[in-house]
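Derivation of every value follows stated rules applied to the coordinates shown; laboratory data play no part. Just so we're clear, the structure is a prediction, and the values are computed from it rather than from any experiment. Cβ atoms are built from the backbone, for glycine too; each structure is taken alone.
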Structure P
Amino acid sequence: MNNTFLIITSVASHEHPVLRQFSVQSAEHDIPFIMIGDTKSPKDFNLPGCDFYSIERQQKLDFELVKSLPVKHYARKNIGYLIAVSKNAGVIIETDDDNYPYPEFWNKREKALQAYQIRRQNWVNVYKYFTEKDIWPRGFSLNDIRNEPPALTVESLVEAPIQQGLADRNPDVDAIYRLVLPLPLTFDKHKPVALGADSICPFNSQNTTWFKEAFPLLYLPSFCSFRMTDIWRSFVAQRICWENEWNVLFHHATVWQERNDHNLTGDFEDEIQGYLYNHVIIENLKRLKLKSGVENIPENLLICYEQFIRMSLIDKMEIKLIEAWLNDLSNIK
C-alpha cells in the first residue's frame, strides 16, 4: 500500500483492545504497525503484529533526536515518524490508542481526491460540513466559533499531502465543549473538504494521513502542553502548505473513539494558551515571510517555531529538537 506505515504512541499494555485490533488488522492489510512507548510502558509488552519500541530500544536508535527528546510526552511519537521514514515509508498514518478503526480506515490512501476546495476564508469550522449540530474542533479560534462556514460550490480533483479524518462518538473537541455540550456524536458522510491558501482549521494526530513530501511537517513540539502539541503543529503545517499551494483535506470519520479517561478541568488548564492565543498565532504566522518549494520547508519550519518562541508560547529549547529532527531526516536520505 505505497509503503504505508501506521504509527501510535501509547503506554498501554498488549492486552489493550484497540492495540490488539490494530495489530491484527494492520497485518491483514500488510501495513507495518510501529508503536512508540514511554517510561510508563509495561516491561513485558509483547504484541504480535506490532513493532514496539520501548524507551530502551529507542535509545539504541541512530537518531540525533533521541538524545534530547523529553520523556513522558506525546511528542515521543516523532521517533516513530523517523523510524517509518528510515524504512522508506511513502505514506504515514497516525492515530491513538482510543480510536477503533472502521473497515474503511484500511482503504488505500490516495493523495488526489474529489473534494470541495476552500481558499482565502480565514478560519473555517470544517466540522460544520459534517453535522448540523453545534460543534467545533479542538484548537479552533473562540473568536470565530459562531461564524458560519462558507458555502460549498463545485467539486474538483484536489491534491492534498495531509489529510485529516474525523472521529465518531467522541470527536476531537476542546474541554469547553465537553464541559457544556452533549456527546456522543456521529458525523455525516459528507464529501471531503480541502482547505487551500489562507484558510485555516486545526487538525489533530488522531486519524491523519501524511504523504512523503509533507513528512518534515510531522514534527510535534515538545516544549508546550500535551493539548497543544498537535494543534500548533497543524497551524505550522498549514502555513507552510500555503507557500507550496498544497491543500489540507478533511474527510468523514473512519474511526470511532472510546475516549481514554481525562480530567476535563486539567484539559481546560492545558488549553488556556490556545483559547487566548490561537487566533493571534495565525495572524502572526500569516505575516511571516516564507519561501515556496519543498527544499525550503526546513527553513520555514524553523521560522514558524521561532515565532512561537517570540510569543513566549514555546521554550527556546525547542529549536535544538527541531534542528535534530531536520538533521535526522536529511541523514536518512
Structure Q
Amino acid sequence: MDKVCQAYIPEAYQLRFREIEKPVISPGKVIVKIARIGICGSDIHAFKGKHPLVSFPLIQGHELSGFVVEVGKRVKDYKIGDLVTIEPAIGCGKCSKCQQGLIAQCDQLQFIGGNFPGGGNQYLLIDPDYLVRYGSEVSLDDAAMTEPLAVAIHAVNRVPEIKDQNVFIAGGGTIGLLVAQVCQLQEAKEIIISEKLPFRSQVASILGFQTLFPDDQLENQVKDIMNSAPSVVFECVGMENPLNSCINLVERGGFVIVAGVYEKPPQVDMVFVQDKEINMLGSLMYTFQEFKKAAELIMLKKIILKPLQTTHFPFHQWMEAYKFIEDPNHSFLKVFIDMNEQETC
C-alpha cells in the first residue's frame, strides 16, 4: 500500500513525522488531499496538554482546505479536483441534539483533529455529507477559514438579536475579528474591541473597528463612547481577567457570550452574574447550517479575510509554527500550514 507522512503528537510538546498507510477509498466516501491547515488557538492549548477536553495522542488540523482526489461508488455530488473544506464536528446523528442540528451538544461528539485524525494525516477519508465545495475563485487560505468563521457566526447567533445592539468584544484575535465582522453584517449599532497587542489593534482598525487597550479605564471608555453599557459582550480570549471585565461591563440583563478556550478554570465574579441577571452563554462550535453560511459569506466576499492571513509554514516546520505562535515577540493572526503536492517523511 502507498505510504504518506503523518504529523503525530504522542504527548505534550512533542510532534514527530511518521509514515502511515494512505487511506483506501470505499463506497459512499471520498478522499481529500489536504492542502492548507489553519492553526487554531485550541490547537495550541491541546499541544501543550492544557486543553481540558482533549487527550493524546493527536493528529491535529481541523481548519482545512484541500482537493478531492478519489471518489467512491455511489458518490454523485463530488468529482476529482473539487476544492473543498471539511466540517470537522461529527455527532452520533441519532440523538435529539443531532436531529436539531446541534452537533456540538451531542454527548457522543467527535472531532476531526481531536479524537479523529485531522489534517496532519495529509489524506482524509470522508463522508461527503461533511464537505462544502468552493469554486476556483476562493483561495486555499479563505477556504481553510470556513471553520473559524462558522465559530464566529454561531457565537453571534447565541444572542437573540444583534441588530441595533451595542457590542463589546474582548480580544482582537482571529475569532474576535470575525465576530466583529459578523456583528457588523447583522447591523449591530456600535462595536468596540479590546486588544493589548498593537499589531492586532492595527488590523482591527484596517477592518474599520475601534479598539481600546484593556486597562483600568476600559469600562469608563466603552461607556463614554456608547453612552451606555454594551448590551452584548463576547469573551474571545479565554482568560480570567477579560471574562470578568465582560461581566462587569455588560448592562444589566445583557448577554455575555463565552467563546474563549480556557487552559485553567477562571475565578468568576458570579455575584455580578446573579445580581445583574446576566445571560451568560457558552459557545463552542456551530450547526452545519452555520458552517454552510460561513462558506456562503466567503464565496460572496462578505467577510474580509486577507488581513487576518498573516503567516505560513511548510508541513515539516509544523513544530516551528507552534514555537512562532508561542513567542510573544512575534506579530500574527492566522498561521497556516502549507502542504506540498506530496509530503514525504
TODO: Could you figure out which one of P, Q the value -10000 for helix-only ellipticity at 222 nm (-39500 (n - 2.57) for each DSSP H run of 4 or more, over all residues; to 500) was computed from?
DONE: P
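4, 11, 19, 23, 23, 14, 5, 1 is what came out when P(r) over Cα pairs in 5 Å bins from 0, in percent, for residues 140-195 alone was calculated for one structure; which of P, Q is it? Intermediate values should be presented prior to the final figure.
Values: P: 4, 11, 19, 23, 23, 14, 5, 1; Q: 4, 21, 31, 25, 12, 6, 2.
This figure was derived from P.
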Open item on the list: Quick check: 0.75 is what I get for FRET efficiency 1/(1 + (r/R0)^6) of positions 188 and 220 (r between Cβ atoms, R0 = 25 Å, to 0.05), calculated from one of P, Q. Which structure matches?
Closed with: Q
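Determine which structure produced the value 0.35 for FRET efficiency 1/(1 + (r/R0)^6) of positions 84 and 180 (r between Cβ atoms, R0 = 35 Å, to 0.05), calculated from the coordinates; the candidates are P, Q. Mind showing how you got there, number by number?
Working: P: 0.35; Q: 0.80.
Structure of origin is P.
Can you tell which of P, Q yields 133 when volume of the Cα convex hull per residue in Å³ is derived from it?
On the way: P: 123; Q: 133.
Source structure for this number: Q.
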